[in-house]
Each structure stands twice: as structure tokens, then as C-alpha cells.
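Bear in mind these aren't lab numbers, they're just calculated from the coordinates by the rules spelled out. Computed from a predicted model, the values in this text were never measured in an experiment. Cβ atoms are built from the backbone, for glycine too; each structure is taken alone.
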Structure 1
Amino acid sequence: MTTALPRAVAEEWPDVPKPYGFGEPEDAAIGRWLKRLSPDRLVHAPGLFGHYAMEDGWALESPAGIAEHLLYFVVSGGCTVTGDWGDLALDSGGIVWIRPHVPFSMTTPDDRQTVVYRFRLAADPDTDACLTPMEFVREAWEIRAMFDLLVNDLPTSLPHREERIRGLLLVLFTSIFRRVGERADTGVLSLFAREAVERFMEENIGERPRVADLARVVGLSPDYFTRTFRRTYGMPPREWIIRRRIQHAAAHLDRTGKPITQVAAFYGYTDSFLFSRQFKSVMGVAPQVYRAR
């Protein structure tokens, strides 16, 4: 059962569309993606596929993302991956998977060497839309064997090579999906996800952030994010966003003498009447009364 928001809150937020085509369930969409895995999608050009020791302080900047799926397994050392989700720090045993055309940057520490397995997988525009922008798995040592076998088998011409590589890819990615599902099955947002959402909200408080924006920060679909957020915070994310904006606006009224309409505009409100109604619903009094108290 869903809880209806007050009209003053609900009317500002249109429904967020599902990311899956034609009402397709998430599991079915991911199943279609898995079925299209094939050895010829592996990009194994020199420097893009294999086992590598990175230089201290190595960095990769990709403001527009890359054309392929990027997959890294950290064998030793660590790396920080930055994007709309904030800063994600991965230590040894961690996996990060970034979808095509998702902006990101990646750095390794200045004081220790980082060794990784890395490879790219060609995009599949017909099915990639079902995937989140980024996924990560910590302590995934049991999955390392798949990287070992792929690196060893890809250059060979042994019998049944293609079938074996296809099977390895399937085990690798289903293992990642399973670990991600186990992480999500806790029913609440992780500490990392909460910190990322709250940091994004603080940094973009005046930009009218929407539920889809917050979901994108932590790499979840809007529908799943909404359900998990509600279990974590005890309220729908739309209501939480409005409360945070209004609480910031109230503090702004306390510390400045700026006109109320100017404060409202700073927090993304073009309709001062809507601002007043939402302010009263959160703070209990109208902004004029709040300032004069």
C-alpha cells in the first residue's frame, strides 16, 4: 500500500518512469542481457584486458564515459571511483562495473601499488538500459577465479574455446548480480549509500533534485530505491527531499535578512505560494510567521 503525500507536496513531483522497456520486470530484463553475452564482445586490445600493476597515483578521467562496459577487480592496493554516486573507495577483493557512457574518474593511491584485473565488454544498446550506471562488490575473492580463467583462455585456440568463454562470462556476471542482490536484500540503504545520498543532497540543495537523481547516485532503479529509502528513513524520498529543502530554507531565513521570495528562489521554488504551503507543512508555521517569531 502506498501513502499519499499532501497535495502541496505531491503536485510538484511527476511519476518517475521505470527504466525497463514495456513494463518488463527487472529479472527478465537482466536475463535478456545475460543471454546476449558472447566472447566476441570482449575488448582484449593491449592495455585494456588482463592483469596489470598500476603506477602509484595513476588516474583515469572520463567525463563522457567510455563506449564499453568497464570491469575492474582489485587484486591488491586500492582505487577510488568517482561519479554521480560520489567517491567509492575499493580495497583489494573489490569489483567495480561501470556501464557504457557513464561519466567517471578513477585514481589509485600515491603511496602504494595497485594491481588489478581489468577488461572491457562491448555495449549492447538493446539490453544495456536495464542496468544501473555503476555496480560494486566488496570482498569478492570467490569471483577472482573467473578473471584468472578468462585471461588464460582468451588467447588460446583450444577446442570449445568460445563455449568455455561464454560460460565463464555468464558465471562472472551472474555472480556479480547475485552479490549485488544479497547486498540489496538487507532491505535498507547501506551506510555508503546513505552518505552518498545525503552528500549529493547537500551539494545540490538549490537544484531541485528529484528521486531519480538520488537513485542514480547509488546506482539503483528509481522504484527499488524508493522502496528501500522508505524502509531506511521512514518516509518516501520525495517527502524527505522537500523536508531537507525547507529545513535549509528555514535556516537561511534565520541567518539572513533576504526577502522570503528570494530565499524561496534560492532553493528552487519559482512559486512562492507553493513554497509557503510546503514550509508550513514542514515547519508548522508560514515563513512570514517563522521569521517574525
Structure 2
Amino acid sequence: MNKGKTIILILGISVIISCKQKENSQISEIETWKLGWRMIENSMEENYEIANLQFDSLRNITDKIDRKYLLTGLKSKNKIGKNDEIIQILSTQNENMLREICASEFLSNFEICNSIPKEKVENENLQNELIKMYVDDQAVRNNLMQNIIDKYNIDTTEITKDGGVEVDERNRNRLKEIIGEFGFPTKKLVGKDAIQGVFFIIQHSDGDKEWQKSQLPNIERTVENGDLEGQKYAYLYDRIKINSGEKQFYGTQFSNVDPVNKTVELADTENVEDLDKRRMKIGMMPIGMYKKYMLKNL
């Protein structure tokens, strides 16, 4: 190829890139959402190079990146050795975001993360009690949360690993007492991990459906205050609807999951045509990806 043709080719590529950048500036909210979740999917499948490129595209599209996208993108960069870029990105985050993401083990060796003050709570005793309840809730469901156990120095000999119904009832009754004494727990009172535990105890309170339903406004308020992610509200809302014999709204519950034939069926769902729009609004993955995830993890 002669020099003149080479210059024309470079100019042509530049025009294409410029056009693409203009298109990116006008990319729709739903396209941005799908890009973020494709990045997460590639990261889960250990396609870190692709996930890294998608993260960079996301950063070019918007200055405001959701915590889960940010964390996934940083993990992808860490996996392919782009630590200088990680440091640069971390340096642009505020203290609240750093406290959220620096809890991840792969960021623990970065100096900026080590300089962030540890989370302080108003009631450490209550925090520890709720964490133990959380660990039991998950242990009877075969999810031994080693990171939480290590973080809070939980005595593994005290973990209840069987008797799910009994654990759920015990946790539920104790949580009722706690709410009666302290009000509904907040991140300020007991910390983020304990709040996660409170959610799961309520989510698994099918043994007292009326009380479970009564806690939905508390979970909604907790989400609005930033103490929980929006999808937690969606999971509880749908569970309550299905338990009441009504249609779910966010598509979190399935009537059938068959890993052998690779088929999944949603429980009765309102207005399926707009389901992804609702899931996007509350911060959940596209329903197609959620179905694949369910099949893969059974």
C-alpha cells in the first residue's frame, strides 16, 4: 500500500471513530445498562480482556458508574495487570464509594484503600449478633460465607448448618425483638453487612407471611436511604406477591427451572413486555441473563 492510500485509510478510520464517539454520547440508558451487565457477564466467565474493554467503553459513555459496574471493571483490570489504571480510577472516587469497593479483597493491597477509615457503627454488639444470625441463615442454605466469618471473627463451632426451618424461626423472632427495641436497623447503627443479613432473614420469613409483608416498607425505606441495593426490594416484593397468589412484578421468582433440558419458566409476571425496563430501573440484570445465570448455578 502506497503512502497516499495509507493516509486516506487513517483519515477514514478517524472519521469512523469520531462518528462512534458521537453515537456513544447519545447512547440510550437501556443500552448503557446492557453494556454494564455484559461486562459483568464476561467477568463472571473470566473473559477479563473483553470485560476491561467494555468497562473502558462504559467510562467513555458516562461519568456516573454504578458501584457494581465499577467494582467489576476494576477486578477485570486487576486480572490483566492494569494496576496503574486502577490507582488512577480509585483516586477519582469519593470516600463513601472507596469504603464500599475497598472491602473487596483484590483491592486490599492498594495504598489508597488502606488509608480509608474502617466503618464505624453505633452498636457493635448488635452488629455482631446480626452477623451471626446472617451467617446461620446462609449456612443452612449451604452458603458458608468465609469472607464474613473471617471479617467478624465468627467462631465456626457456633455456626448452625442444619435445621433451616428452626433457624429461620429463631432469627425471625429475634429480629422482631430487635426492631421492637431499636427500630429497624440502619447501616449507621449496625453496618452494611448486618443490614444484608436483616434483609435475608426477612426474605426467608415465609413462616410468618403477614410479618414478612409488613417489613416491605422498611426495606423500601432502607433502599431509599442507600443502605441496601434496589434489587433487594424487588426480591422481597416479588416473594410477597407470589406468596399471596398474585403476579410478580420484577421477574425474580421462577415456577420451573430445569437444568437438564435447559429451560426456565418465570412465575406469573405482570406485563412481561416491559419487564426489562422495570429491572433496569431498580438495578437488576436483564431477564435473559438472569435465566442463564439460574441454569448455570444449579
Structure 3
Amino acid sequence: MPVISTSIRRRALLSLPLLLAARPLMAQPGEPVRLPRHISMPDPQLAYVRRIVELALSRGSNRLAIHPVDLDMTQGRTLVELAAGHAPIDLMWTMTDIQRESSGLLPVRIPIDRGLLGWRLLLVRKSELAQWQRVRTLKDLRQRMAGQGHDWPDTAILRANGLQVGTSSGYDALFRMLAAGRIDYFPRSILEIDAEMAGGHYPELAIAPDLMLHYPAAAYLFVSPTRPDLAAELKTGLEAAIADGSFQRLHREQYAAVIKVHPIAPDRVIKLSNPLLPPETPIQRKELWLQPGEIS
């Protein structure tokens, strides 16, 4: 048997607590679900996501309780902490991409938005609305500067389609950048834009009429690697809700009015590719996706 020196033995004992502290600890099955309540960035989908999680858990056998947690971190930082198993929450919802699905997070591959996150209206300066009537093609759009968060998947998607993108680490700063003329437009999901404009905080901004961007996208629930039990519960519960139609009914109840307000004008939709969409995305499952204007 090899002889281990006292100094090596001492270093090993001293480093053991650090290794254990850095290693994510697996949660016990049945523990409450710590769901984020965002305060660093307004999220109009928060109430819907909670209802989706409640719906999925109600179909499971464990009937897990939900504990909302205040969270004041950027999206990128939260995902890193969640993947490491060190976040104060158990799950997040966000647009999927290849990097996020390979980060150690557990994606529940059901698009809880039914693909609507990929339908984007353009927030522009009200004084330039007439100019936007002449924007009809991707080539036209490439002459203008979009604004996005620096750690949002949308940033890479827009750039992959040859679009110019100015970024910021602050969500509110993007509205100010647009108002000040530092960017030309701010693409926002049809799920978000009405709530963002409702407060009247940016009277100089408006939605470009009859113009949409579209790229295939899905918002998933991403679960901490410390909660494989939760990921399995959510997957099973959502599949059951899809099978009995309650998932679709909840989505329609939440978003039917929004979809009717923002119908598609087919000749004014600028289609983009999404090279970040993972191959495991269930595009072929038609029951999971909804097109604006198709309330079913």
C-alpha cells in the first residue's frame, strides 16, 4: 500500500468541505417547488407560468407545493446558478437553445408558449412610423439596428440572419436606447408587448403596424439538475394536460385576446431562421404549437 504523507492527508481533509460545498446537493423527492418571482425584470408571463406549473403538478402523484422566491438576478446569471445547483430556485422558464440544453439544466421539452415567443412585433419611435411602412423584407431590415439583451438567445438569432444588434445588460435600458435613437427597433414577443406598453412609460414609442418577425422558438421550463424528480413530474403532468386538452384551454384562456389583437398579415411577416433551435425540439408534434390567428 502506498504511503500517503501527513501533509497530503491534511490538504485532502481541508479541501473536502470545499468540494462538498461546490457539489450540487440532490433535493429530496417531495420537497416544495421554489418558483421565481422576478423583480429585476418585469415578466407578464409570470402568472401564466405559475398556472402551468400548478396544472402539471396537479396531474402528478406527489402534489408538490409551490413556494415563490424573490429573485434579483439577470437571466444569464440565474441560468448559470441554476445549472450549477446553487440557485435559490428550482426552475426557470426561458427560450430554449443548444447552449442552454447542454448546460446541465433539465429541459422539459413542452413549449409552454406554444411557439408564440417566436412571433415578434417591432417597437419603434412613433415619429418614424411612416418609414416603417416601407420595410417589407429582410434586406430592408438589415439597414436598421435592433436592440436586445446581451444574454438573450434572440440576439444570436438576429445576428445569424444578418441583422445588426445593439445590446444592453439592462432590460429598461433598451427602451431608453430606442427612445434616444441609439437603436432603431426593439423586437418584442406578442406575449409581452402589450403589457410593456400599457403603463404609458414610453409615449414616444409605438408598434410598427402590419409588420412581424417570425422564427421557430420554444419557451421551456428548465429545471435544476438537483431536481430530476421535479423535471419528471412536470413532463408527466404536462403530457397528461395536453392529452385531456386542459393545457390548450389554459393557453387559450391566457392568450386568445392577445392573438386576436395582433393577427398575421402574411405579406408583412419577415421570416428568420433559428440556428440555435436544438434538434430535439418537438416541431413535428402539431398539437404543441399554435399560430397567431388560430385559436384552437
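For structures 1, 2, 3, calculate distance in nm of label points 7 Å out along Cα→Cβ at positions 139 and 243 and state which one comes out highest. Before the final figure, lay out each step's value.
Numbers: 1: 3.2; 2: 2.4; 3: 5.1.
Going through 1, 2, 3 one by one, distance in nm of label points 7 Å out along Cα→Cβ at positions 139 and 243 peaks for structure 3.
Of the structures labelled 1, 2, 3, one was used to calculate FRET efficiency 1/(1 + (r/R0)^6) of positions 179 and 251 (r between Cβ atoms, R0 = 30 Å, to 0.05), giving 0.35. Name it. Please report the intermediate quantities before stating the final value.
On the way: 1: 0.15; 2: 0.55; 3: 0.35.
Only structure 3 yields this read-out.
Identify the structure, out of 1, 2, 3, from whose coordinates mean projected area of the Cα convex hull in nm², for residues 115-210 alone was calculated to give 6.4.
On the way: 1: 9.2; 2: 6.4; 3: 5.9.
That value comes from structure 2.
-10500 is what came out when helix-only ellipticity at 222 nm (-39500 (n - 2.57) for each DSSP H run of 4 or more, over all residues; to 500) was calculated for one structure; which of 1, 2, 3 is it? Please report the intermediate quantities before stating the final value.
Values: 1: -13000; 2: -19500; 3: -10500.
That value comes from structure 3.
Match the computed value 18 of relative contact order in percent (Cα under 8 Å, 6 or more apart) to one of the structures 1, 2, 3, and report its label. Walk me through the numbers before you get to the answer.
Numbers: 1: 18; 2: 10; 3: 28.
Working through the options, I get structure 1.
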